[in-house]
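Read through the structures below before going on.
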Structure I
Amino acid sequence: MNTTIISPKEKFLEAFSSSDVNGGVGIDAMESIKNLDFPTTRNENWKYTRVAPIIKHDYKIYKNTKANLDIESYKIPGLKANVLVFVNGYFAPEKSIVFSNEKNLIITNIAQARKDYFSILESYFAKLADHRNEIFTAINTAYSEDGTFIYVPDNTIVELPIHLVYLTEGDSVISQPRNIIVSGKSSSAKVIITHESIGDGKSFTNSVTEIWVKENAHLSIDKVQYESDNSSHISTEQVYQQSNSNFTINTVTLNGGLVRNNLNIELDAPNCESNLYGLYLLKGNQHVDNHTLVDHKKPHCNSNELYKGIMDDKSTGVFNGKVFVRPDAQKTNAFQSNSNILLSDDATINSKPELEIYADDVKCSHGSTTGQMDKEAIFYLRARGLGEDSARNMLMYAFASDVIDNIKVDPLKEKINTFLEKKFSAF
């Protein structure tokens, strides 16, 4: 009697057995999947993050976007914005609204863009993210069915923020959003991406976002993750900047079981500026891994990177930030810093800021600090009438504010502060 043994990879891929493949690039990605294995802790880039719990679980695709679902609490109070809502990775048009009517501006979902803007979409889809060497990117490239397509034409100022609401609902659900964001020459736009869970069901989100910031363009992205303890989330943002462009991204991870954020930025022309800010708050057995790469390829570019973490209980954090300065990237200014507070003896942070410099006329610095709450500061505040919890919360907020203050959309900042109050009260 012959017994067929199914590998963990084959078992995991069964969730996509009924999914269509994304054309020629999808076929190419499928070939990559055949030749790639899931990373293990023997892989240096995944040394502190185990994906085995993800790939050993049986997931399913759940397309029902539930027209009767109440999503008001997942919007941003007081903010008028273009809002696209996705449930389990699929567009919910009845919950979405687009106000902006600038000429040739495109704000829509990927599935609709394939019908209405095929030639434009195809010129950007899968052109940046590495689906030949990264298996999770390859799986998304092959099987993703929906997501967001934002195309800002040249010389266009998008007045209203664009809010992408990604919700996960159900148990053992897998979602694969694919986002394409193109900021044309001399354009300006603000994009907000929020990921939240409806309920406590087990879920896995595998998200890929490709971002173009063209000549003289200004683009900011605020990404907020507030998912359940039973969620796993791997996201990749691949950014390409052209001359005189300005790109800012704020990544705020406030809850989630296992979170891995891959952020890769390529500065491929002179006079670019990149700003990367991150905040992560962990408790219980939560695990958050932030991997960043800033690749300076041309001269006269600036990058600023600041990530901060607060960890409690047995949670684990990872920060691995790498800055490349290529031989042609003279006059580069690159700053990188990671700071952490451990609230318990069992919390862990693995921090590894890195610089690789191949040019001689540069100003670059990096550093990492880890410590505990300042007992003298707590005593000082308590001596002035604050309770111990209030004193601790005030100090934690002051620590986090260096990141939060970089969020320029005030209603979003207020919502994050509400999340912070809830989170700090749990510490």
Structure II
Amino acid sequence: MTRWLVPFAALALAVPSLAQEGRPMPLSLAKAVEIASAPNGATRVQLASELIRQTEARRRQALGALLPNVGGSYTFRSYTNNIAAIGIQFPALPGFTIPSLLGPVETNDLRASATQSLFDLSAIRRYQASKSQVLAVRADGDAARNQVKGTVAKAYLNAVRSEAALETARANVALAERIVKLARSQKDAGTGTGIEITRGEVTLASEKQRLIAATEDHTAAVLQLLRAMNLELDVVPELTDKLRYAPAEIPEPARAVAAARELRPELKAQAERERSARLNYDSAKWERLPSVNAFGDYGALGKAGGLTLPTRSAGISVRIPLWDGGRTDARRSESASQLRQEGIRTRDTARQVELEIRLAVEALKSAENQVLVSREGLAQSERELAQAERRVAAGVASGLEITDAQARLARARENEVSAVFRQQAARIDLGVAVGNIDMALQ
């Protein structure tokens, strides 16, 4: 199995050629999960990665309010002005007239400017909140991968279950054909009746119908697996793992819940979202504090075509919010409500995780018992069929006993496959609920 664990990139390149040539692609459970959880794997994982990039961009935007802002400008200006209109009056001089119109004057102004936030507690809190949002989204990405692994593992398990069910259906058809052949030989020997042949043929027709349904179910299960892995649907996977029963360790619910508090990414994500909401509330609260900024510019200013001289300005500005029409109070009230909402979601998420774990533990207990009962029933059905065949061969029973035993054996085989599938699925569900799906896949 491990020989197929090749790098994902090589496998991704190989898949199209395998599909075109119609050759089967060996696929183990571990490989299916690896492909789906890769960055370019399942759709949900890809979207989670894009959401992380989007949140990182928002964090950088929030950081920009705390970093220097530098810019440059060039201004060419041509203007005239009425100096009398701006309050400049010259005394009248005999024989000399001072014009009231100034200009036209043309100037060039080439300048670099910069601003820097020195103290803005509200902006600092907004940046800290954006960092918590990044952590929350990263945890959401881990949760998405955990869910995708569980989904693909169950899809793979369903595919191997359908494969086992198909093999069971074929075995039941072969058994039914053998029973019909036995009934005919007994009738030819004078020890059987026509009704026994008819019963056998009815059973054979029923088993063939089940075989057709099992074939359709297997095809659908394989397609669902390919879709869950985000592979092309014309790929032909060869499932290298089979449906086998392996006893599972059933943990105490309290111990599993304690482990989930450390492992479940949903809990980590919600804790970060609540922290981000608290920081946003602080940001709105501290908007009433003064903020301090430094500014400055330097450049060359002069008349067009004439002498230019270096000019500068620098200073510090203090912004003191007094009244903004109630917008600050409204933002503070909104952020307080968002903080309370996140607190409610945190408690609800913790209770939901505990519910999922307790249900998964109970399902695993039930599935373990079902496997034991189904395997015992299968063994009993096999013994019953063998005894019925001996009784009929000895002439002390009719072929009806064989037909009845055959039907019970066929159902016992199906029950055993279904019970093992439920037990393996319950292991995966418990791994997803605890947040350690990889342990359930070993």
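None of the figures in this text is laboratory data; all of them are computed from the coordinates on show. Here the structure is a predicted model, which is why all the values come from computation and not from measurement. Cβ atoms are built from the backbone, for glycine too; each structure is taken alone.
With distance in nm of label points 7 Å out along Cα→Cβ at positions 127 and 335 coming out at 1.6, pick the structure among I, II it was computed from.
Derived from the structure labelled II.
Assign the value 4, 21, 32, 27, 12, 3, 0, 0, calculated as P(r) over Cα pairs in 10 Å bins from 0, in percent, to the correct structure from I, II.
It must be structure I, since only it matches.
With relative contact order in percent (Cα under 8 Å, 6 or more apart) as the yardstick, tell me which of I, II scores highest.
Going through I, II one by one, relative contact order in percent (Cα under 8 Å, 6 or more apart) peaks for structure II.
Check the numbers for volume of the Cα convex hull per residue in Å³, for residues 135-350 alone across I, II and tell me which is largest.
II
A value of -23500 was computed for helix-only ellipticity at 222 nm (-39500 (n - 2.57) for each DSSP H run of 4 or more, over all residues; to 500); which of I, II is the source structure?
Numbers: I: -6000; II: -23500.
Considering all the candidates, the number was obtained from II.
Using distance in nm of label points 7 Å out along Cα→Cβ at positions 287 and 407 as the calculated read-out, with 2.6 as its value, let me know the right label among I, II.
It traces back to I.
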